[in-house]
Structure 1
Amino acid sequence: MKEENILCGAGGLQQKFYMNPRFSRLPESVQQELKGALGALAEQAGGTILLEYRDTGDLELHRIRDEGDIDTDEIGTRLLIDRLLKEKEELFLRLKAFYLAFYGDRS
C-alpha cells in the first residue's frame, strides 16, 4: 500500500475521518459522501477502512483491524465491502476519472 495513494480513511471506534490533502481538489460533496460511506463501513466492520488508488486509477478498500481485535468476521467484512463497492459504483467510476485526469501517467 502506497501512503501517497490513500484517498481517505475512517475509523469505527474513534469515528475519525482522514482525507489525503493530495486529493483536496475533490468537491466537498464528494468528500462528504466518502466520509459517510467509509464511516458507516468502519462502524459495521470495525477497525479502520482505507480507500486507496491503484496506479490504474481503480480504487481498493482495505480494512485494518484494531489492536486486540480477535473477534473478526472476515467473510462478513468482505460482504460489507463488496456491497459498498456495488452501491457506490458510479462514485468510484467518477473518482477513477478524476485520478486519471489529474494524477494519471503523463508519459
Structure 2
Amino acid sequence: MNIKRDDLVVVISGNHSGRTPAKVLKIEIGGRKVELQGIGSVLKHVKRGHPKSPQGGRVQIPTLIAVDKLALYCAKCGRGCRVAVKVLDGVKRRICVRCQSSF
C-alpha cells in the first residue's frame, strides 16, 4: 500500500475531489479505507444524554474514504501523483513518477 498515516493526499474522485491536500489521520479495515482531516465527515443527530453530546444536537462524525479514490500529494509538482518504489542508499523510498522527488 502506498498511503501511510500522516501523508498528504488528494481526493481524485467523488464529492470531495479537487480540494486542497488533506492529512491521513487513521487507516482502517485492512488498509483499504482511511480517515482524512477535514474531509468526509457527516452530521449525526443525537438525543440528550449521549456520551459525545450530553445536551443533544448534531455531532460531526468522521467517515472513511476508500484508498482507491486517493493519490499522494507531491509538493514539488503541486498535485496528486503516481508513486514508484525504488531502493536508494539501501532504503526503500516512495518516488513521484513525474518529478522523481521522494516522500
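One of 1, 2 was used to compute helix-only ellipticity at 222 nm (-39500 (n - 2.57) for each DSSP H run of 4 or more, over all residues; to 500), and the result was 0. Which label is that?
Label of the source structure: 2.
Compute distance in nm of label points 7 Å out along Cα→Cβ at positions 62 and 78 for each of 1, 2 and report the one that scores greatest. All intermediate terms of the calculation are to be shown ahead of the outcome.
Working: 1: 1.9; 2: 2.9.
Greatest value across 1, 2: structure 2.
Out of 1, 2, which one gives 17.0, 58 for Rg and Dmax of the Cα atoms in Å as computed from the coordinates? Before the final figure, lay out each step's value.
Details: 1: 13.8, 46; 2: 17.0, 58.
Label of the source structure: 2.
Using the calculated result 35, 12, 7 for semi-axes √(5λ) of the Cα gyration tensor in Å, for residues 30-85 alone, pick out the matching structure from 1, 2. Present the calculation step by step, with values, prior to reporting the outcome.
Values: 1: 20, 13, 11; 2: 35, 12, 7.
For semi-axes √(5λ) of the Cα gyration tensor in Å, for residues 30-85 alone, the value 35, 12, 7 is produced by structure 2.
1, 2: which one has mean count of other Cβ atoms within 10 Å over residues 54-61, as calculated, at 14.9? List each step's numbers first, then the result.
Values: 1: 14.9; 2: 10.9.
The value was obtained from structure 1.
One of 1, 2 was used to compute Cα extents along the principal axes in Å, for residues 6-45 alone, and the answer was 27, 27, 16. Which one was it?
On the way: 1: 29, 16, 13; 2: 27, 27, 16.
For Cα extents along the principal axes in Å, for residues 6-45 alone, the value 27, 27, 16 is produced by structure 2.
A short reminder: the numbers here are calculations on the coordinates, not readings from a lab. In this text the structure is predicted, and so the values were computed from the model without any measurement. Cβ atoms are built from the backbone, for glycine too; each structure is taken alone.
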